[in-house]
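Input: structures, listed below.
No value in this document is a laboratory result; all are computed from the given coordinates. If you're wondering where the values come from, they're calculated on a predicted model, not measured in any experiment. Cβ atoms are built from the backbone, for glycine too; each structure is taken alone.
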Structure I
Amino acid sequence: MKVTLRQRRKGKRISLYLDYYENGNRKYEYLKLYLTPEPDKGSLTKAQKLENKKILQLAESIRAKRHLEIQNNIYGFENKEKKQGNFFVYLEQWIERRSESKGNLAVWNSTLKHLKAYYPSGISFERIDEEWVEGFKEYLDKKALSRSKRELSQNTKSAYFKKLLAVLRQAVKEKVIQYNPAIYVENFKEEDTHMEFLTLEEVRKLFSTDSKHPQLKNAFLFSCLTGLRWSDITKLQWSEIQYSESYGNFIRFKQKKTKGAETLPISEQAFELLGEKGEPTQKVFENINNVQRNYDLLKDWVGDAEIKKNITFHCARHSFATLQLTLGTDIYTVSKMLGHKNLKTTQIYAKVIDDKKKQAAYRINLNPNG
C-alpha cells in the first residue's frame, strides 16, 4: 500500500500531507509541516532553502514510517492510543517525575493551573494544534490573573508559556506526537527586570541605624553578608552553625528552594550577628515569620536610615552578590556562594555591575556648561 507525500498551497505557506488508503478508504493526513514557497520575484534565501530541506526530510521520514505501519497492519494503534490520551494527565505525570527538582516546580504547577483554566474540559494530544497553542498564549496575555488577582507580568507570561513549549517538545521526543504544534509559535519577549540592591555605604547606614526589631535587623544584615535566601534564614537552626580549624565558622544546610546541600563559610562579623547560641533544634532568628509585620518594620528601618529605595528582604541577597562582584570576587566563586546550579543565573548580577560602570563613565563631563 503506497503512502504519498503531497503539497498544497495554504495562504503564504505550502502545507505537507500524506495521501494513502486504509481499509479501503482514502485518507489525508496533514502533518502540520509547512514549506516557504518561492517568492513571485527573486528567490528564497539560503536559510529558507535549508529550512525547507529539513522540513521535507522530516516529512519523508514520517511518510516512510507510515508506509511501514500500514504494511504491517498496525497503523496508528500505539500512536492513536497515546494521542487520544488526556494532555493534562501527561503533564501531571511529567511534573510528578520532576518533583525532586523543587527550584521551578511552582512554575510548572502554575502553568498546569492556567492551562486548565484556559481549557477546563481537558484535551487530547490529537486535538492540540497551532491554533490551540496560540489560544493559550492569548489567554495568558489577556485573561490570566495571578493569585493576587493582578495581570501577569511579561516575564511570568513567558515563564508559563515556555513550560508548555517544553512539554510539547518532550512529547515529540517520547513519540507521543510526531510533530510539535508549537514549532511556529513564538514565546513572549521577556523584559529586563529591575534588580534593586544596596551599596556598601547604604549597608553601613543600616548597620548603624537602630531598628524596632533587632533580630530582623540582624537577619537582614546577615543575608547581606552571606547571600543566604530569606527562606533559608527563617528556618536556620543552631545545629547548622558549625566550626572547623580549616573553615572557621560556616553553615551546613539544605536550601529550601533547590533542596541542594550547601556548606557556606561566614565571616566573624556575620557570626556576631547570630547572637547568643541556643539549643541545636532552636531557630537562630526567632519571631521573624510575620511577613506583613516584617515588611512594615523593614520599610521603617530603611526610611530611618534615609535610604530612598524600595527594599525587600530579597534585596539583601542581591546586595551580597553585587557587592562581592564590585569588590573583585570572581563570578564563579559568587555563584557557588549563592548556591546557584547554573552560572547563567549569576551572570545577571554581572550585567548589573556592567550597567553601573557604564553610568559611572558618563558622570565626568569636561564641558563647563554641563
Structure II
Amino acid sequence: MAKRTPPSTRTASQGSLPRADADREGRVSGYVLKTIRQTVGFTQEQLAEKARVDVSTLQGWESGRRPLMSVSAGAYLKLRHLLHRLGASPRLLSQLDTGIEADRFIGYMLAADGLIDLENHPLATWVITRPFTELVAWPFTGAVPNELKEAAPIRRRGPSGTGPDLAVDERRHMVDHLRAAAEQAAKDSVEGALLRRQAHYVAGFDKSSETIEWLAVTQRAEQRRLGNEVEWTPSWAVVRSGAHTLARVGDEGALPSFIDVHISTDACEIANLNYWAYWLGEIADPQLADTFMVELDLDSWHGDRLLKHLMGRLTPDNVYVDVVCHTLWALIIRKPGLLGKKIADDLVGAVSRMLQEGVISAQSKRELEEVSYALRTVQRR
C-alpha cells in the first residue's frame, strides 16, 4: 500500500490559493433552484411571494448574482422546507444541496491566485460523487445532470441560456489550476494520488485540443509510474480514471488496454466494483480516500442498482461499453444472487444485441458470452 505523507512534510507549492471571495459563486445552484421552481409549477413572482422575499432576490438566487451559499443557514433551510411542501422531491432538493457544493468548488478554482494548498485542496480531501461531478461538469459541457434531466426539462423564455456557463477566460483559468494541482501533487502518497486522479478527471470536461493532449501525456506518465504492478495501489486508481477520461474524449483503445493489463487480480476486480458502487450511490457514506476501493467488503452493498445501470449502458454507442461489459461480467461472477428470472429475461436481449453488433473488444465478447450462458442457465430453472 502506498504511504501517506506525514502532515509535517506537506508544504504549499507554487500555484493558487483561494481568495476571500471564493464563496461568491452561485451559477450552478441557481439553475438547480430554477429547475425545482419550474417542476413545482410556480413563477418567480409566485415563489417569491410564498418565500416572502422580493422577486429581485429570487431572481438573484436563480441567476447566481446572489449566491445561495451566501444566505444564512436558517434562510436556506426555510427555503428548502418551503420547496418540499410545494412538492419538490427529496432527490431534487439533494441536488440543490450538491449544487451549492459544486458552486463552492467552482468558486475556489476561479478565485485561485497564489499558492495551491495541496493538503486542503477540495479534490484531495474526499472522493467526489457522481451527482457532484455532473453538476461541476454542467458549465463545461452543457450536459444537464441526470437527476435534473429526469425531473423536468429546463424551460427558457427568449434568448437566455439553458444552463450555467463559463466564460472563455474562466474555463482557461480553471483548467490551468487543475493542471497545476495535478502536476504538483505528491507522487508517492494516497492524498497526492487522489488529487491527481480527480484533477485529471475534472479537467477532461474541457474538450480543447490542448487539454486533450495534456491528458494523454499525463496518462502515459501515470502508466509508467504504475508499471507492471499487478496489485492495487493508489496509482492504479489514477490510471483507471485516466482511461475513462481518455475514452470520454475519443480514445477508443484506452479502456480495453486498461482492462487487459490492469484488471487481472481479485484486488483490482474488487476495487473496480467498489468504485462503481460508490459512483452510483450504493455505497452511501462519503469516502475520504481511494483506499476504500480495497478496504470495503463487497457484501457491504447490494448490487441491484449497479446491475440496472450496467444494463442500461450496454449499448454500442457508449464510449465506456468495454468497461461496462467487464464490470457486468465481474458483478455476476461475484454476486450471482442478483440474477433472478425477471432480470435474466430483461438482460438477455441487450447482451445478445451487443454480441451481434460486433463493436466490442475480443475480451468483452468473451465476457458477454459467459454472461449469456449464465442468463440462459437462470432462464432454464
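Suppose FRET efficiency 1/(1 + (r/R0)^6) of positions 130 and 186 (r between Cβ atoms, R0 = 25 Å, to 0.05) works out to 1.00; of I, II, which structure was it derived from? Of the options listed, only I reproduces it.
Quick check: -19000 is what I get for helix-only ellipticity at 222 nm (-39500 (n - 2.57) for each DSSP H run of 4 or more, over all residues; to 500), calculated from one of I, II. Which structure matches? Don't skip to the end; give the middle numbers.
On the way: I: -15000; II: -19000.
Source structure: II.
Who wins on relative contact order in percent (Cα under 8 Å, 6 or more apart) among I, II, i.e. which is largest? Numbers along the way, then the final one.
Working: I: 12; II: 15.
Structure II gives the largest value of relative contact order in percent (Cα under 8 Å, 6 or more apart) among I, II.
To which of I, II does the computed value 7, 23, 23, 19, 15, 9, 4, 1, 0 (P(r) over Cα pairs in 10 Å bins from 0, in percent, for residues 58-257 alone) belong? Source structure for this number: I.
Which of I, II yields 54 for percent of Cα pairs over 27 Å apart, as computed?
Working: I: 65; II: 54.
Structure II accounts for this read-out.
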